[in-house]
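Some structures to go through are shown next.
Taken together, the values in this text are just the output of simple stated rules run on the coordinates, not laboratory data. What you see is a predicted model, and the numbers here were worked out from it, not measured in a lab. Cβ atoms are built from the backbone, for glycine too; each structure is taken alone.
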Structure 1
Amino acid sequence: MVIVIKDIDQQTVEDLFPPCNHCLYWEAPTKFGRDKRGEAKVPENEAIEIKRGWFQEAGEKFGICGQLLYVDGEAAGYARYSPPHFLEYAAEFSRELFPPDSEGILLSCLHIKAKYQGQGLGTKLLQSVLKDLRERGYRIIETYSRDDSAVSSSGPTVLYQENGFQKLDTKRWGDATYSLMRLEL
């Protein structure tokens, strides 16, 4: 198994896979989800253009803000991170749960395709993100993780605990339990 991790840029963004390639949860929450008929609010081709625009704009201001993990040439994992103010939906998490550190970096997404889960690839991708942030001089990374399920945009709490993150707070929101996890770099 050959594993390669690449920064997301205007070319590699094309390698995003479902559900990440059309999920607008963090960058454009009003366009995320389905309408009353059950159809996507935004067609997939339009969603990837919104994502491409977000990566371009955030990248110009922040630098690298996402990585893709490839297994034998297939995109198998995705991570996105930036200061919280670049992510529109971070404000909702701040109101409903707890605010992230305004000086820190928020890891909003870390997803491994189902067929590749349980092979340590989430940890490899997370370690690559942490290396990038340390090299750029950032001191804090945080994420909202799910305590009661592996199904969430940033992955399960246990992944972060196994990688040295500390649980700052936990709260129930809707039918899920979330924790704000932090690692001081």
Structure 2
Amino acid sequence: MTRVKDDNKIARIFAATLELVLKNGYLELRMADVAKQAHLAIGTLYIYFKDKEDLINQLFIHLKSEKVSLMMQTYSAHDSFYITFKKLWFAYFGLSMQYPHKMLFIEQYVYSVLLRDDTKSRSEALIEPLLSILENAQKEHLIKDYSPQIILRHIMGSVLEVVKYFHAQKTQPSQNVINQCFEMTWNGIRQ
């Protein structure tokens, strides 16, 4: 008899793993500690995850999927590219400010040898809609004809650095500073 996955338990496992990995690192991560933090029996973890590498891979895809999904909620095919770009940029900035621990995890593991090939492929598939938006803008000569992959990484990297700065300062950026950051990004890619 196949067990039905309990999304609440998986969410608790992911939350516990995220906290422990960011606090102690991957090498110190123990499935027993995750179970204890999630208030579950250790056997429960092995129902959902083969081992800690599998757990990290699934958590990575979960967080990246969540991020892209929330960003794409702002998308409307009827908007101009500039409005689309602005909405997506502000969504990414807002998510990064609101959930820095999730963004730090994604940043830490995106190029990690711990990610399996299938996880890397799924990760790349998740950003295809964003790359497609950039490619269409290039066809219309709205943005520079650079690699969409590089443009996207440049945008994400600059946002993450600003977010890390403000979190390190334990302050919130003013709306004026956020607008300036957006303008710097826009001016860097527009034709």
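If FRET efficiency 1/(1 + (r/R0)^6) of positions 19 and 147 (r between Cβ atoms, R0 = 35 Å, to 0.05) is calculated from each of 1, 2, which structure is the one that comes out at 0.95? Checking each candidate, the match is 1.
1, 2: which one has percent of Cα pairs over 19 Å apart, as calculated, at 63? The value was obtained from structure 2.
Have a look at 1, 2 and say which one yields -24000 for helix-only ellipticity at 222 nm (-39500 (n - 2.57) for each DSSP H run of 4 or more, over all residues; to 500), as calculated. Label of the originating structure: 2. Each of 1, 2 could give FRET efficiency 1/(1 + (r/R0)^6) of positions 27 and 67 (r between Cβ atoms, R0 = 25 Å, to 0.05), but the derived value 0.95 comes from 1.
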